[in-house]
Structure I
Amino acid sequence: MTNAEKLTLQKRACQIRLGVIEGTHSAKCGHPGGSLSIAEVLSYLYFKEMNVDPANPAKADRDRLVLSKGHAAPGLYAALALRGFFPVEDLKTLRKIGSYLQGHPNMNSVPGVDMSTGSLGQGVSAACGMALGAKHAGQDLSVYTILGDGEIEEGECWEAFMFAAHYGLSNLCVMIDLNHLQIDGAIEQVMNSAPLDKKMEAFNFNVLSIDGHDFDQIEAAIAAFHAEKAKPTCIILNTTKGKGVSYMTNQVDWHGKAPNDEEYRIAMEELNAAYAALEKEGN
């Protein structure tokens, strides 16, 4: 990855964060914290890695992304809008009556959404089915799924992991957003999943643990996923909940509430300043 490519991805991540704040503020509800923590990986997947076409969202040979942590829909919607699947202006309709941008992703109404999610644990299960189906059909495509670290307390996740390993789903990349906070508090206090890397290795995954905000590490991990031909890959994304907005950073209260007008103003000022700094860096 060139420095110019990395800078572009950093700007996209910043724009995704701006979209998250725009949408949740307009809706007066939603989940900004866990949407902000996955901005970099969404930027990399949609603007560098995935084979997708906004003009033909359902093309058969596309790569798939299943947002298993469906409450982070504001982040996914922002990425899809910036990629051209629908107008960026529509982000302001999030969760409003009559809007196609529901609180959780709906594959029947939102272009670019590959699976309706929200009930935690079910998204990764659907991703496993997609990966196995692609193998049976001889399709050369990749299936990515993003899970929350609180989500993996669901037993269905571990059934899916066992399924993926059993069927040798080397075309499946499980990404776990390890930001250490869930709706009820710190995961270490609610239900400690550590050592997560050892557990995923025991389930026969190719496991990589990276800084989920570092594009070089994301690129290297994706390359390792493509190089693995015998088993599924798990990329543990060590991230910060609320990344990019000072008062949301590592604050569990921002798991599931929207910024008010003053908080919106502060967040937008901070993110616009960050974007301006990136623009200046590129000049």
Structure II
Amino acid sequence: MFYLLNILIQMKIILNNRDLSKTLGPFNDIGFVPTMGGIHEGHISLIKKSIKSNKKTIVSIFVNPKQFNNVKDFKTYPANIKKDLAILKKIKKLDFVYIPKFKDVYENKKKSEIKIKKKFKVLCAKFRKGHFEGVLDVMIRLTKLIKPKKIFMGKKDFQQLFLVKNFIENKFNTKVIGCKTIRNRNKLALSSRNFLLKQNDLNDVEKISINFLNLKNKIKYTKNINQFLKKTKKDFERIFNIKIEYLENRNTNDLSLSNKYNGSKIFLAYYYRSVRLIDNF
């Protein structure tokens, strides 16, 4: 408790919906950065963008069980409230941190009516059944509670950003702002799941990541990009001893498969040992 009180000097921590409503009530220019904890430089970049763009900024820390299709994945998610708060308190002008309990977010037990179009059930939606329905449900609930003017999300989770932006902007008077992927000095995309890797494993993953990133230059003059990536997927699985879920080039406007270099990204998901990592470039 003393630890939390000490941080309150720097920023206000909100632990329930009553305090949330009372605290945010006077403000109508709120920037919101939703997280599940495991705070890293990628999150910090989102928070700083919100601070520059809005009069008030709030960060949420809530590990949402509804978006996990694997119980073990939920239980091992690398959230550490004490560590996260220690990082957040160092950010100048961060106003609020909202740490709700399950009952706060799901106070209204009625399920949101969420139907993801069949054409968008690709990439992570194909391999993680119910994942994005859970993401969209919690984002709708958090948006109703916080009433932000803008929501800031990273492009590393591009499909998530794509779907959240589509749903939230059609349902609320809120803009969803996509922000660039932050990478470490060895070009690995920052992710909370990186905390699950030991240092030796992290070194291996960084080397693998560079090989994936190099594909962007290789496909520039390739006629059938996805045919090339299909072969590359098999080669990389053998060379790096990893399990790749998908390695596909898709249009960034509608997530359809594309053999064009412009207006598209390579989307990737793979397992290194038991840790699932995603990227796009």
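Rule-based calculations on the coordinates, nothing more; no lab input. Predicted model, so just to flag it, every value in this text is computed and none were measured. Cβ atoms are built from the backbone, for glycine too; each structure is taken alone.
What the table shows:
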| read-out | value |
| --- | --- |
| Structures I, II, by distance in nm of label points 7 Å out along Cα→Cβ at positions 83 and 107: label with the highest value | II |
| Comparison of I, II - label where relative contact order in percent (Cα under 8 Å, 6 or more apart) is highest | I |
| Comparison of I, II by percent of Cα pairs over 30 Å apart - largest value held by | II |
| Rg/Rh (Cα atoms, Kirkwood Rh), for residues 195-250 alone - highest-scoring structure of I, II | I |
